[in-house]
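Taken together, the values in this text are just the output of simple stated rules run on the coordinates, not laboratory data. What you are looking at is a predicted structure, and each value in this text was computed from that prediction instead of being measured. Cβ atoms are built from the backbone, for glycine too; each structure is taken alone.
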Structure 1
Amino acid sequence: MKKVITIGICIVASFLSFSQEKRDTIAGTGIWNLDELYRVPITFSAEKYSAYQVPGVNALLYESVPFLGKPTKVFAYYSLPSGPVPPGGWPAVVLVHGGGGTAFADFVKIWNSWGYAAISMDLYGNLPHLSVKWEERPHLDGGWTMGENFTNRDESWQYHSIAQIVLAHSLIRSLPGVNPEKTGVVGASWGGVHASIAAAIDSRFKFGVIIYSSVFETSEAKMRWWDPGRFIASIRIPTLWVKGTTDIHFTNQNWQYSVNICGNSPVSSLVVGLKHGEKGQIYSINRRFADHVVKDGEPLPAIGKTECHGKLVSASVNAARPILKAELCYTCDTGPDPRQIWKTLPALFKDGKVSAELPDGVTFYFLNVFDGPIFNGEQEWPVSSEYVPYKPEANQ
């Protein structure tokens with residue numbers, strides 16, 4: 001896990017150095033053979049892996065792209081919701097784990113309970129042994145072998161992971177009872193990086209949920225193909241971006257930049273105190289967003305561009321539900337994002353606008369609005385305005 005996470009920590013604030021030429025590159029051109037990945041992959045029984053069978057979900061292996069000239073296999077859990085199949089079939093999600101993660105049967109079950117078919121796969125070529133680190137987990141017979149040979153693009157983790165995501169999408173779309181026109185991709189941490197690239201190259205997805213992740217500039221040559229900043233301007237599906245303010249792996253500035261360059265009109269949720277972890281795949285706000293796109297559910301609030309006059313900040317809000325709470329989120333710290341202390345103050349919501357007065361010493365701020373608990377008392381989730389630095393001289 002350390003090798004994977006180390007790359008994530010290489011994020012720096014120089015994200016603006018991406019050229020428009022890089023961002024406008026046609027996503028996936030010359031990297032993956034999408035015609036091959038759009039075909040339903042060959043599947044194999046997982047019966048011999050009896051220790052990894054989980055009641056309530058199915059386990060299987062599917063064939064992925066070759067590694068060192070040989071076909072590879074991927075272990076996955078999948079399942080459809082119980083009960084009568086709705087007209088047209090169940091919507092579906094592809095769940096993408098982060099660094100050190102694996103296939104999560106419990107996450108498949110949760111999305112099933114929300115009315116979605118779901119598939120979750122191990123992107124390391126391993127079996128999903130949750131009690132040990134990824135590099136110590138039993139290797140899947142025929143699974144690709146993660147290494148450090150990044151000189152060959154087709155041998156890298158990112159190349160194989162994104163191919164496996166697109167193939168998992170092809171697989172779940174093919175299942176009886178699944179509506180192939182109502183599918184989405186959900187990824188957390190490194191899974192968010194991979195999911196954002198998959199959302200850019202796989203035009204069959206109808207929505208994307210990107211948790212914690214962002215573009216990152218790094219001088220390491222081995223990352224030159226895989227910064228999502230090269231892809232996400234090509235995203236054409238509704239996309240939700242979620243992050244915590246003190247995430248140690250992805251900075252707020254880079255995250256906001258990612259939201260800004262996303263090729264569709266994204267929705268963002270920046271949560272004070274939110275911790276980094278695999279459970280991002282099953283945050284309640286993900287369901288609300290997905291339900292709106294593929295089930296005609298109520299949309300999340302939409303916040304307009306923030307205006308700042310002196311110390312008064314405001315933004316327009318378009319909401320289907322009543323706004324029950326609004327807040328100003330701010331920090332007075334100038335150091336690295338993970339060390340910043342964030343505070344909140346009540347904000348005023350009136351006549352379709354949220355507004356607040358900035359305290360003295362503010363360095364960065366944003367506005368949050370809440371339209372109530374999503375499901376029966378679960379955690380309230382905000383929708384956020386743009387995360388911006390406060391520049392007093394520009395607002396006099």
Structure 2
Amino acid sequence: MAGMGEMQVPVRAVSAVSSDVPLEVNAVGNVEAVASVEVKSRVAGQVLRVNFGEGQDIKAGQLLFEIDGEPLRRQIAELEANIAKDEAQEKQFRANVIRDEAQLKQVRTAADRAVSLAKDGIFSKEQTEQSVATADTAQAALDADRAAVEGALAASKADHARLEGTKLQLSYTQITAPISGRAGAISIKAGNLVKDNDATLVTILQMSPIYVSFGVPEQFLPQVRQYNGERRLQVEASAADQRSEIGKLEFIDSSVDAATGTIKLKAVFPNRGRQLWPGQFVNVKARLNLEHGRIVVPSRTLQTGPQGKYVWVMNPSDHSVAMRPVDVLRLYQGPKNLEEAVVGKGLSAGEMVISEGQMRLMPGAKVRLLQSDSQLSDAAGASAAGGL
């Protein structure tokens with residue numbers, strides 16, 4: 001019978017492997033709409049129709065609300081009548097200008113003749129002054145008619161400007177969607193009166209694409225900037241139902257939050273399936289890089305001692321174990337959703353590391369390997385297949 005010093009401690013062990021390991025940053029993010037628009041009326045009036053439903057998907061340019069435009073149409077008709085009157089007056093004043101120009105030419109010629117005859121003593125002073133006064137009066141009448149033409153033109157321009165402004169106001173009675181997105185609650189129903197630029201009629205949130213903002217510790221900032229400069233970083237966001245959406249890093253904030261020691265990042269996601277919802281909290285995983293040839297072991301193999309982290313390594317020739325200090329770079333979620341440790345120093349690929357039973361070990365102890373979890377699963381599967 002073997003002595004107590006030769007007793008073998010039952011353990012389970014795994015092999016340290018060399019693997020490509022993603023360098024990732026995990027955080028909790030908040031979903032934000034890329035654009036949010038509060039739709040308001042630009043004119044006052046009564047709401048005639050609401051042409052969409054709450055929670056409906058809206059296309060840019062889609063007609064949402066119709067405001068009663070009859071008062072504006074009446075103003076347009078009145079302005080059009082004023083413009084017609086202005087044009088008629090302009091024509092009349094232009095005709096007066098033509099008449100006055102002919103009269104002025106005639107009386108100016110008569111005045112010039114009178115002045116010439118007065119020099120020869122043929123016309124009296126009174127006759128000459130009367131001819132000159134008549135010419136001056138004709139000139140004044142011509143100037144007045146020309147001013148009237150300018151006044152009619154100015155009035156016509158003013159009425160045209162008011163007409164265009166009123167037509168613009170009339171166009172505002174057809175309230176359309178400025179962006180594509182999802183409509184929220186409708187605050188105004190048909191029949192209600194609205195004021196210009198007053199209450200929000202409905203809010204539209206752009207759903208696709210969509211933002212997710214999240215913060216990462218400031219020590220990651222150099223790596224984030226480096227790798228994002230080489231290519232836009234891939235970001236994965238998953239909600240409570242574990243369905244994930246893949247996006248790209250879009251924005252790095254210009255300053256670190258002094259209160260939390262984090263830097264704000266923002267990623268954009270296509271969100272075609274509407275998995276992400278504004279205001280929702282999601283788990284974010286930002287992949288900075290893919291590191292090749294890293295030594296990886298399950299995190300459960302790690303032990304903590306006075307000198308830091310260590311593992312128990314088995315010598316395959318005699319099944320003895322030894323303590324091995326290791327430099328753990330970080331932990332990450334492996335392919336099977338198991339927590340893995342990335343070892344920088346202390347282990348080589350292929351070495352057997354104790355994963356269960358470490359509490360009963362001491363340096364130089366002999367161990368007996370039990371079946372690993374994967375072996376047990378394979379055996380159970382083979383047994384079940386044989387029983388079919």
Task: Label whose coordinates, when mean count of other Cβ atoms within 10 Å over residues 72-79 is calculated, return 25.4 (choices 1, 2) - done: 1
TODO: Looking at relative contact order in percent (Cα under 8 Å, 6 or more apart), point out which structure of 1, 2 has the largest value.
DONE: 2
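In terms of volume of the Cα convex hull per residue in Å³, which of structures 1, 2 is highest?
Values: 1: 139; 2: 304.
When volume of the Cα convex hull per residue in Å³ is calculated for 1, 2, structure 2 comes out on top.
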Open item on the list: Computing mean count of other Cβ atoms within 10 Å over residues 80-87 for each of 1, 2, which one ends up highest?
Closed with: 2
Task: At a computed -11500 (helix-only ellipticity at 222 nm (-39500 (n - 2.57) for each DSSP H run of 4 or more, over all residues; to 500)), which of 1, 2 - done: 2
Open item on the list: Of the structures labelled 1, 2, one was used to calculate distance in nm of label points 7 Å out along Cα→Cβ at positions 32 and 272, giving 3.9. Name it.
Closed with: 1
